[in-house]
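Several structures are given next for inspection.
Throughout, read-outs are computed from the coordinates displayed, never taken from laboratory work. All of these numbers come straight from a predicted model, not from anything done at the bench. Cβ atoms are built from the backbone, for glycine too; each structure is taken alone.
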Structure P
Amino acid sequence: MNLTLSQKRNLLKGIFSISSIQQDAKFSLLQQTLGDDNSDESQETRIYCLAALPDAESKKQAWNKIQNRDSQKLSQKEMQ
């Protein structure tokens, strides 16, 4: 089955919200799927996945990425 990149991103978002999947496996899959893609959609997916993790520190990091506009140079879409 061939999935589009958009479909893969949506699957990643779902996978990151499943608590029974090891965090290392999630990040490995994220890296395999998105690699060095720095498009707005991929950056949005990375932040979403980070925020979907069940611990407060991950949510804090995601929030910092959204709020820290100067150092991260987030796109307009990421700031929405």
Structure Q
Amino acid sequence: MKKTMTIDERLERIAERHEALAQSLEPFQHDTGEKIRALATIAEQNEARAAKLMEAIASQQTRMTRIEATSYRSFEADKP
């Protein structure tokens, strides 16, 4: 005949499993925290790089607009 567990025995077993699971996850939690910090640092660096690229693109667009305007004026001036 199979013995049924009392509520106290079930709670104790659940508590033991919970503790074992918590202990097995500790190394992953520490490692994950370090990885998240590293990713945050990389994201900040990429954000700075992206801002510089956007500035360079805006500068080139302004330059191209000036060149196009100058070329257009020269072309119009050369018309008879």
Structure R
Amino acid sequence: MVSLCLFEVEALLDHELVTFSRGKGRNQMPKAFYRFLIKWANYTEDNNKWEPEEGLLTCDDMIKEYKAKNGLAEKAIDMVNA
């Protein structure tokens, strides 16, 4: 049995666009994802941590608001292809 421990996100402080390629030669496919600097609720700033967007399971609305406020595309790959 797997037990998940979920932490509450207080704020998204910053972001990074992480890009890389998969495949070789002409078959290379660009890939990208966002990472966010997280301020966890009820923890000090010493515990702030970079987390990939896919690992943030409970703050979809916060992520949407952050992206809109900071001019980010919904999908990270769209920032690469722009």
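From which structure (P, Q, R) was helix-only ellipticity at 222 nm (-39500 (n - 2.57) for each DSSP H run of 4 or more, over all residues; to 500) calculated, if the value obtained is -20000? Going label by label, the one that fits is P.
Suppose you compute Rg/Rh (Cα atoms, Kirkwood Rh) for every structure in P, Q, R: which one lands on 1.05? Going through each structure in turn, the value belongs to R. When FRET efficiency 1/(1 + (r/R0)^6) of positions 27 and 67 (r between Cβ atoms, R0 = 35 Å, to 0.05) is computed across structures P, Q, R, the figure 0.05 traces back to Q.
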